[in-house]
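Asker: As structure tokens, here come the structures.
What follows draws every value from the coordinates through simple rules; no lab data is involved. Just so it is clear, the structure is predicted and the values come from calculations on it, not from any experiment. Cβ atoms are built from the backbone, for glycine too; each structure is taken alone.
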Structure I
Amino acid sequence: MIQSLRWVLITSGIFLVGLAGLEKIILFSAVFNKTHAMDKDAILINIPKYFWNITNYTGYFGIIMLVAGIAIVVYSKVKDIKH
């Protein structure tokens, strides 16, 4: 049970962190095509705050899932060594 859970958490965490990065790339490219601005602040002005927050929350949740999966792996290894 725990073995499958740890791989699900690690895989989901990696997927969500990658998805958050892809979302930011898509937002930057969509705004860049309209403004042709190379300045990060100029691009962020044109992106609504709630869109930018969605990508941040996706990345944070992915990191939490990844760390939880790694913690389960480490815990199970330490538990196996002690027994």
Structure II
Amino acid sequence: MRTPPSLLSLTIDKAVLNLSHFSDLSPLPEHILLDLFLRTIKAGKLNEKVLKLFMATGKDEVLILIQTLNIKHILTPVLPTRCSEKF
């Protein structure tokens, strides 16, 4: 017989589904952030906004994991809206 999932596990699963609605993850402990980040990747929910959310926490272990997995922040080039004759 399987053991039922823990309340923490259920909470992290729900958080993965609703990450786009969060504005700050920095109050969370590092071990929960790491688990949340790994489950986000596993669920295929990691996008630019969510990556910025994790990077904004400033937690060392999260930043090291992002670097270790070679996940890079995409810089979108800004094109000039008005070109002048002078370059």
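Asker: If we compute distance in nm of label points 7 Å out along Cα→Cβ at positions 55 and 71 for structures I, II, which one ends up with the highest value?
Answerer: With respect to distance in nm of label points 7 Å out along Cα→Cβ at positions 55 and 71, the highest-scoring structure among I, II is I.
Asker: While we're looking at this one, here's another question. Given structures I, II, which gives the highest value for relative contact order in percent (Cα under 8 Å, 6 or more apart)?
Answerer: I
Asker: Let me ask something else. Identify which of structures I, II gives the largest calculated value of mean projected area of the Cα convex hull in nm².
Answerer: Once mean projected area of the Cα convex hull in nm² is tallied for I, II, the winner is II.
Asker: A value of -14500 was derived for helix-only ellipticity at 222 nm (-39500 (n - 2.57) for each DSSP H run of 4 or more, over all residues; to 500); which structure in I, II was it taken from?
Answerer: The read-out comes from structure II.
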